[in-house]
Structure I
Amino acid sequence: GVTVELRDSSNSVVATTTTAGDGSYSFSGVVAGSYTVVEIDPSGFASTTPNSVAINIGAGGAATANFGDQQAGSISGVVFHDTNSNSTRDIGESGVAGVTITLRNSGGSVITTTTTAGDGSYSFNGLIAGNYTVEETDPSGFSSTTPNSVAVILTVGGTATASFGDRQIVLLPVLAADKSSTRVVDADGNGRTSPGDTLQYQIVISNSGNTPATTVVFADTLDSDTTLVVGSVQTSAGTVGLGNTSGSTSVRVDIGTLANGSSVTITFRARINSPFPVNRTSVINQGVLTSDQLGPILTNDPATGATGDPTATPIFADPTVVVLTNFSARWEGNTMVVRWATAAERDTRGFHLLRSSSGEISDAVRVTSALIGSQGESGGSYSFTDTTAIVGQVYSYWLEEIELDGTRLIYGPTTSVQLSALPVRVVLPFVGR
């Protein structure tokens with residue numbers, strides 16, 4: 001019952017027949033010439049041989065053209081919107097229409113392509129048994145949650161499936177803010193970050209997402225034991241909202257729109273307070289980033305392995321232990337007497353006193369002509385008569401510790417208004433290691 005056609009050299013049909021019960025057919029009374037024998041695949045069958053065979057017949061001659069068919073198989077499937085990205089089609093997940101699906105043979109050559117219907121379905125019909133690969137091309141705005149290439153083995157007259165999950169790409173910025181600190185002013189020249197020194201903070205804000213972030217704002221409230229250097233806030237983009245005007249104690253930079261793939265660098269300076277609490281070993285600072293698209297994002301210290309952690313700067317107030325329990329300056333008659341007491345001293349050779357009438361250590365002079373020796377690790381009480389002090393003058397005093405290895409450490413400054421008729425008490429920080 002298979003239709004077979006005989007066509008002449010101009011491709012015109014000159015005869016048609018159907019196969020017998022055993023599949024045989026014949027064309028008789030054919031004149032000499034060039035012909036093409038064409039098989040029409042019966043319903044439900046697919047060819048395993050070419051459906052068109054060229055033959056030449058001589059005068060009184062004969063020729064043969066055979067065809068192989070097998071019951072056809074099919075490959076079908078669906079492309080679905082994998083809203084929860086679990087690589088499985090769940091109830092309620094719709095199909096994705098218009099997705100290109102490609103069918104390849106075992107050698108990798110393209111056999112055919114199709115596109116998914118409105119419900120996300122597709123099918124390849126009339127296939128012979130064999131090894132195939134079905135490929136999906138992600139539609140614009142989607143990414144795959146399943147492999148884009150599926151190997152399929154099709155049996156004679158069989159069916160196989162290959163489905164694909166896609167998720168819609170969400171356009172969001174991805175913001176990060178790395179914050180580091182560097183000592184830029186070593187006030188006491190001791191080569192360590194210590195009270196009175198100035199830090200510079202650098203914040204690098206980046207957007208690694210696939211869309212711009214809008215209304216981006218960086219804000220920073222400083223550590224309570226540091227003081228903002230007013231006027232030091234700089235930014236490579238946007239405007240400084242807080243930090244550069246008199247009286248500012250915090251920082252805010254209005255960045256505006258931060259394009260995807262771009263970054264902004266912000267810097268500002270903070271002075272480490274002196275005196276500095278004896279029970280602290282670092283200053284800790286962390287800014288916050290906000291935008292229209294995302295919730296608050298805390299700055300990260302890139303020097304650590306953690307994420308979203310504050311920037312901690314170690315403070316070396318004193319490598320040895322000196323605990324001051326009292327420091328005072330009082331007029332006794334017309335003479336200034338400076339007294340101090342320690343509860344502990346370690347590796348301390350002795351003390352000098354420095355005095356300034358301007359409040360600046362750069363103008364300070366040493367008023368002790370000889371080192372006042374340490375009274376031991378348990379500490380002691382000390383006094384010094386400043387015979388060169390002028391009655392009624394405003395002075396700042398620093399206590400200079402000289403360690404056994406010659407290291408020079410300065411505590412202060414503390415400035416007091418000294419009146420001839422009133423006692424003045426000057427308190428320096430308790431310092432410990």
Structure II
Amino acid sequence: MNRHPIFRRGSGAAAVTAEPEMPAAAPRAAGPSSETMEEGALFILGMDNLGALEDLFGEALGDSVAAAVHKRLSSVLPAGARFWRAEHRRYALAVEGMGREAASALFARMQAIVAQDAIPTAQGPVAVTVAAGCSLGGGELESLIADARYALTDAMRRGAGCIRFSELKGSTIHLRHEIAAAAQIAMGAVGSGDLTIAFQPVVGANSTGRAAFHECLVRVRDPEGWLVPAAKFMPAMEQLGLAPLIDRQVLVMALDALARNPGIRLSVNIFPQTMQDAQWMILFRDGLRKDSTLAERLIIEVTETAAMLDPARTQDFMDKLRRTGCAFALDDFGMGHTSFGNLRDFRFDMIKIDGSFITNVTSNADNRFFVSKLVEIGKHFEMLTVAEFVQGPAEARVLRDLGVGYFQGFYFGTPCLLLDAASNPEPMVIRAR
């Protein structure tokens with residue numbers, strides 16, 4: 001039996017399935033690999049705010065809104081389009097012979113028709129927006145749908161009414177296997193205690209090379225005993241909601257290192273889910289019960305993206321830990337996620353300028369301009385400035401002239417499993433918040 005009946009050739013008009021319920025044979029996920037599509041555009045469409053509306057008013061409202069959106073979308077589909085419900089509250093649309101420009105134009109029409117008028121419901125009129133992921137090309141439906149679904153996730157992260165085109169070109173299935181393999185290694189390391197941390201120094205721009213603090217970079221050992229850096233497994237752990245498991249163990253190891261080395265400062269990174277992880281907070285307070293002064297030598301690094309996912313949550317988390325003496329660093333600063341209002345309210349103790357601005361800073365006038373402005377922002381809000389990915393003396397000289405206070409990068413020290421705690425740390429003056 002063909003599990004994708006919508007791919008049978010129709011007359012000329014768009015072939016549209018009934019809504020809200022589908023025949024038992026209709027697909028809710030990708031079909032077998034033998035089912036293919038000719039060159040064209042494959043969309044997966046979702047409604048940005050429908051989940052929030054259902055949480056407030058129930059699934060009955062969701063059903064009526066989904067039916068109305070389905071009807072509106074159906075009215076603007078081109079001849080020959082194939083349209084069906086791919087999964088709960090999401091639709092698939094296949095248009096053979098369509099390229100990127102035409103796909104963008106079609107999505108604009110779909111956006112406009114959905115947003116044209118409020119949708120009447122029993123609870124009152126509501127408005128929704130649509131987002132889309134789109135894979136271009138031809139081939140196996142399983143891969144095209146997976147690529148489009150992956151792109152939709154990216155689109156919905158970026159805000160209401162976005163479309164993202166998949167750049168994966170059929171590799172999402174392979175990517176899923178990679179994510180599963182990476183997560184399995186990390187989860188195994190959590191269970192067996194094979195996590196470790198490497199320490200990378202952050203040095204003062206005007207010092208003789210003494211470290212002001214060290215950043216704790218998590219590593220796991222794979223089955224062959226090789227150390228695997230965080231970039232290989234942490235994205236997978238974050239996608240699966242398992243990042244707090246890693247953050248907990250890193251925190252415990254960092255507090256232990258601080259207790260064993262009274263003269264050092266350390267920074268640890270946390271993921272968004274960790275800010276609301278009760279177990280992480282329990283471990284933190286347990287560590288301070290042994291020595292309350294440890295917090296004064298601990299810096300929590302939060303990325304711009306993580307901070308802005310839920311500003312109120314971020315502020316509450318920072319307030320709680322700041323009362324214990326912790327300092328906070330805004331990581332990857334300059335990527336554009338943080339408004340000046342939030343920057344004023346958060347009052348981070350330091351900013352770590354994103355490495356993309358440091359690369360080619362010696363030859364790129366734009367990068368020098370951006371760094372100078374980020375330094376000005378840091379000085380205005382009384383935040384220390386750290387330049388990441390400093391790779392050589394020429395970069396260090398330019399950054400020092402621009403007013404950057406601290407450097408981190410391979411030129412000043414590679415991540416090392418052994419912590420150099422022999423010398424006193426470079427003095428750092430962090431303003432009381």
### Query
For which of the structures I, II does the calculation of helix-only ellipticity at 222 nm (-39500 (n - 2.57) for each DSSP H run of 4 or more, over all residues; to 500) return 0?
I
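19.8 is what came out when mean count of other Cβ atoms within 10 Å over residues 135-142 was calculated for one structure; which of I, II is it? Intermediate values should be presented prior to the final figure.
Numbers: I: 15.6; II: 19.8.
Source structure for this number: II.
Work out which structure the value 3.3 belongs to, where distance in nm of label points 7 Å out along Cα→Cβ at positions 47 and 119 was derived from one of I, II.
The value was obtained from structure I.
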### Task
Work out the source of 44.7, 151 here, i.e. which of I, II gives that when Rg and Dmax of the Cα atoms in Å is computed.
I
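By the measure FRET efficiency 1/(1 + (r/R0)^6) of positions 151 and 359 (r between Cβ atoms, R0 = 25 Å, to 0.05), tell me the structure among I, II with the highest figure. Provide the component values of the computation, followed by the final result.
Working: I: 0.00; II: 0.40.
Going through I, II one by one, FRET efficiency 1/(1 + (r/R0)^6) of positions 151 and 359 (r between Cβ atoms, R0 = 25 Å, to 0.05) peaks for structure II.
Each reported figure results from applying straightforward, stated rules to the coordinates on display, with no laboratory input. Quick caveat, the model's predicted, so the values are computed rather than measured. Cβ atoms are built from the backbone, for glycine too; each structure is taken alone.
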